[in-house]
Structure I
Amino acid sequence: MKILGGTYQERVTAPEHHEDLGGSGFRAAAALSRMPDVSFTSSVEAAGDALFRSGLSTLGIAGESVPRDHAISFNYLAPFAEPSISGRPARLEQPCHVADDTVLAFGMIEDGDISVTSERLIYDPQSVTDARTDQLLRSTAGPTALIANAREVRSIGRREDVEAAARAAIADLNLDVVVVKAGARGALVVDATAEDAQWVGAIPTDEVWKIGSGDAFSAGFAYAWGNGAFPTDATRVASRAAAWCCSTRTMALPPQLLTGLDVDGLTGTHLDNDGRQPTVYLAGPFFTVAERWLVDTCRMFLLEAGANVFSPIHDVGPGAEEVAQADLDGLADSDVVLALLDGWDAGTLFETGWATARNIPIVGVAANLGGIQTTMLAGTNAELHQDVTTALYRAIWIGLGTPRRRRARVD
């Protein structure tokens, strides 16, 4: 198998993290580095070529790079937030062509000529704006799979309903399968030969390192499907690969995981949620720019993951006493509360107490969980985190019925 994809620098502000060799292509190559006959093609600027080759040597895989004119960096304020990208536009300095029996290709942000020749293609576009998607998906006469999130599938299939968009893409581009990644909820498998789409639930983990998990998912699917697994079975392997990455922050996938066997360090089971969308009550202060940014960004993340979100500032609006009952009505209809606790806002704490009295589970997040402020929350079985990304995922999973942990966690 050959992997084609980007190699980019990555910077995360909170929690502090940086990678000089990141990007979807490089991470997928790392994910499959323990398997035989895997090679990697990417683009690298001249100043980074020696580091790239050293990275391949460390992984123990063959590879090649096509020169580009300068470096590219993805900069995240936090893993759950959309990154800013520096170094665009970058351009390939020569054409990039990859040929093999099986190719896993990722969308790349460099301008230039990119093409694939293969008997079997798995393509993850990485963006709704990748102009090469149509060309690459039509380039293979053999089996072809599209792995994309809901927004990308809607764009490619030109339908609002995700399954309808996937089936339109199958018909238009002669695809064999579309796997719609839905983050914490799992993935929807739309097989050209099957009348009904199937959900494969995610595997809940105690903590979540999001960056790279989607690339591990695509790598796991590509390896399993490329070796004869049915699409749904390959998606189960992919889900396990993503859970491994989330919980261990280790990209190299154990060989036994890729063949469907149990591995140490991954103990969870797939959610049996059949695509259900939990309703998350988003509790938190929204009185400063920083507070409003956090509420808005968490809300968008949850919506992109397919959750229903009740956010008082968005769904009721600002006000005084007259908004209280509308807020509580939304809270009563929710499956779980995600409480943004920094500042220990009185309104947020009231909402967590009201929910606790009605057995609505609480997931709380705050930078400092060491004070006496957490006593009542921890003592009434709220699940508390310091990491916002983990709290977002856990809120969805708990809203879908995953049991809460019984202690605060320093993520």
Structure II
Amino acid sequence: MILFLSPFFAPEPISTGKYNASLVEGLVLAGEKVTVVCGYPTYPDWRPRKCNDGDTTYSVVRGGLAVRYPKSPILRRIILESWFFIFIAITILKFKKNVDRVICVLPPSLYILPILWKFSKKIPVIGVVHDLQGIHAEASPSGFRRFVATTVKVVERALFRRLDKLIFLSESMRNVAIKEYGVDGDKAEVCYPFVTMSNCKGESNFFEDYSNGDENVAHVVYSGALGEKQNPAQLFSFFLNLAENDEGIHCHIFSSGPEIEKMKIALDLKGGSSRMHLHDLVAEDKLQSLYLSSTIQIIPQRVGTGDGSLPSKLPNLIAAKCRILAICDDDSELATLVGKYNHGHVCSGWQLQMFSAKVYEVLKLRNCDLAPSASVGEQARSSDAEGVQYIFSRQRTIDALL
């Protein structure tokens, strides 16, 4: 049996939760018996909610329903690390000799300690690293956050080096782990995020109510989580400026949580806008239609954080054949990957004029042929046929784990 550990799991609607659920489904399809130990869904307000796991092909053990998170991101991280550490330390006592390997999705990281205490040198303990928290904290303008970053890097370094194998979701994370954390390169592997969208066809009329029948109206879109990594305040400022200065552009942000609530307040204080739109997250069955209807999909990445993570939505956008504009460091891995994609563009930094100019540059290409509406799988094969290296495969990750 495989023990799969992470506080985030379906029906968590974003990022790690969806990734973990898809990965577990892939392990089951490969013939493995899997038990998931996780928390309850908390997005977007960081309040755990009961959920029904229903009939699944794997077992689920949940905890943390009574946990309450503060508003401070640092305190939230401390609470998350603490309760999941305790929960894992207690829960693993139930598992005797029937565990063949343990897969730990990171971060958080401290819960690795009781896992190593119980299973080290007995069975393989594998880490799947989504983010290097120390790198993200280092990029913060706060002196306190940079102090915290030093502590986090020490903890991550000590724990990562004790795992039997590490799978990083980007090459840059692997390189940092080897150079700065002292991880053995022979046990560190890269498996990029994979497509998690359901394999269904979508329609390209998602924004019909906003276009008033004008096919020339452009829709510039960001959809997904909003946190420090996405630089939300500046992203909102860029979108608002673009929408207010061009009648042919509508800007849309789809998200939930504190950051978009701040945006709604700021927009109300300005008296609203007929072309700046703030929405809730899109349901899974509408996601393909959103992507197909977007003139440009924006991927924001805060300066200095490129080595710490890779946006997990990138494979879905490429599979859906979206025009992508990434705001990121020019030398980041995100910039490199987007630059290899036929309809990918990069804005090298967070300057308003540069962003606006890049948007108009992309809009000039809007009449270039894109692949017709198709399923995710068909789009992926289409990308291959056009010479795009389609490297976002779930099977690659499954093979690495087994």
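Throughout, read-outs are computed from the coordinates displayed, never taken from laboratory work. Quantities reported herein were computed from a predicted structural model and do not represent experimental measurements. Cβ atoms are built from the backbone, for glycine too; each structure is taken alone.
One of I, II was used to calculate relative contact order in percent (Cα under 8 Å, 6 or more apart), giving 14; which?
Clearly, the read-out refers to II.
The value 0.90 for FRET efficiency 1/(1 + (r/R0)^6) of positions 23 and 319 (r between Cβ atoms, R0 = 25 Å, to 0.05) was derived from one model only; which of I, II is it?
Computed on structure II.
Comparing distance in nm of label points 7 Å out along Cα→Cβ at positions 15 and 287 across I, II, which is largest?
Structure I comes out on top.
FRET efficiency 1/(1 + (r/R0)^6) of positions 31 and 167 (r between Cβ atoms, R0 = 30 Å, to 0.05) was computed and gave 0.90; which structure, I, II, did it come from?
II
0.35 is what came out when FRET efficiency 1/(1 + (r/R0)^6) of positions 175 and 351 (r between Cβ atoms, R0 = 41 Å, to 0.05) was calculated for one structure; which of I, II is it?
I
Say we calculate distance in nm of label points 7 Å out along Cα→Cβ at positions 103 and 263 for every structure; which of I, II gives the highest result?
Structure II comes out on top.
Can you spot which of I, II the value 7, 25, 25, 22, 14, 5, 1 was calculated from, given it is P(r) over Cα pairs in 10 Å bins from 0, in percent, for residues 95-302 alone?
It must be structure II, since only it matches.
When helix-only ellipticity at 222 nm (-39500 (n - 2.57) for each DSSP H run of 4 or more, over all residues; to 500) is computed for each of I, II, which one produces -12000?
Derived from the structure labelled II.
Rank structures I, II by distance in nm of label points 7 Å out along Cα→Cβ at positions 295 and 391 and report only the one at the top, that is, the highest.
Structure II gives the largest value of distance in nm of label points 7 Å out along Cα→Cβ at positions 295 and 391 among I, II.
The value 4.3 for distance in nm of label points 7 Å out along Cα→Cβ at positions 135 and 207 was derived from one model only; which of I, II is it?
I
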